[in-house]
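Alright, structures below, take your time with them.
The numbers here are math on the coordinates, done by the rules we state, and not lab data. Computed from a prediction, not measured in an experiment: that's the story for all the values here. Cβ atoms are built from the backbone, for glycine too; each structure is taken alone.
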Structure P
Amino acid sequence: MSLARLSFLRRFLTGMRLRFFRGVMKMDIHPTVEMSLSAKPDMTFPKGVHIGEYTYVAFNARILSHDRTRGLYLHTNIGRNCFIGGESIILPGITIGDNCVIGAGSVVTKDVPPRSIAAGNPAKVIRSDIEVGSYGRFIEADETERRIRSSDASAAGLPNRMDQ
């Protein structure tokens, strides 16, 4: 059985999980947010988690809103159209602006301005004034995929599905 056949189950489970975060835990997560099943928003201070529309939170990313050792309970804000890379950690009280990309494995210790790419440990802004669409996807990504599919289809002598 192909894993693609189980995609409905993944969508159902992630949808139920997000409804739990919003409804039961009272997290401020926009209904258009997509989140990996393994992403971990802070359950200790759930009202401190704020995620804007059309943002994607990848696998094992952690969004913290408390620091028990210092007794901090802070609001952590992630803007619209952001991509939070896998295994990244967003520390309590951080604001990530709209249209940002956070690299995989990054530890975000300072605010990230809008339209930026931040990566590393600690995360640093490595590029500014970027253009992204929904879910922090680079605008040129669609054209790149279209080109790859077209060349793969041509090499195999198959019709290009993207043209249909």
Structure Q
Amino acid sequence: MKKQVPVCLYIIIMAVAMAACDPGRVYDQTYTVEGQAWDRDSVFYYELLMEDSLSIHDFYITIRNNTDYPYSNLYLFITTRFPNGHATKDTIECILADKNGKWLGSGSGRIRDNQIMLQQALRFPLKGIYQFYIEQGMRDKQLHGIEDIGLRIVRSKPRT
């Protein structure tokens, strides 16, 4: 004899699935730092085909660190290569802990997740393939405590 699944259970599952969808997300890629440390020579590569040069986007860096990370900040070098071959390189400081050493971001226990605004309300000026390269800009040859690094791009919400 088969048991009937209550209709309300289907509704709950659908509601959770719908909430998990992010209709504004354009790009979201995260890489795990292999081994126990992020080597200075290790560069994370992201590639995006953009065919919309009219919409406005927000850019975020996502960082997952553990509480063994020895610093309150993280410097990143971010290179953007445009479809026409031109490139820009920026140095970004990401604050991971406050002045008192309290970890920022979300999470509990040893792991903290941060979503740090990189740029707000930007348009992709050209259609085509964009390449992004992220490397750590700290003085350590082997940077311990950073677990994941990601790039997230979402459509900007209208400002009121």
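Work out which structure the value -3000 belongs to, where helix-only ellipticity at 222 nm (-39500 (n - 2.57) for each DSSP H run of 4 or more, over all residues; to 500) was derived from one of P, Q. Don't jump to the answer; show the numbers that get you there.
Details: P: -5500; Q: -3000.
It must be structure Q, since only it matches.
Can you tell which of P, Q yields 63, 37, 22 when Cα extents along the principal axes in Å is derived from it? Don't jump to the answer; show the numbers that get you there.
Working: P: 63, 37, 22; Q: 65, 42, 36.
The value was obtained from structure P.
Taking 0.45 as the value of FRET efficiency 1/(1 + (r/R0)^6) of positions 54 and 110 (r between Cβ atoms, R0 = 41 Å, to 0.05) derived from one of the structures shown (P, Q), identify that structure. Could you put the intermediate results ahead of the total?
On the way: P: 0.95; Q: 0.45.
Computed on structure Q.
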* To do: Determine which structure produced the value 18, 15, 13 for semi-axes √(5λ) of the Cα gyration tensor in Å, for residues 30-125 alone, calculated from the coordinates; the candidates are P, Q.
  => P
* Where does the value 14, 12, 7 come from, among P, Q, when semi-axes √(5λ) of the Cα gyration tensor in Å, for residues 78-117 alone is the thing being computed? -> P
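Assign the value 42, calculated as relative contact order in percent (Cα under 8 Å, 6 or more apart), to the correct structure from P, Q. Walk me through the numbers on the way to the answer.
On the way: P: 13; Q: 42.
Derived from the structure labelled Q.
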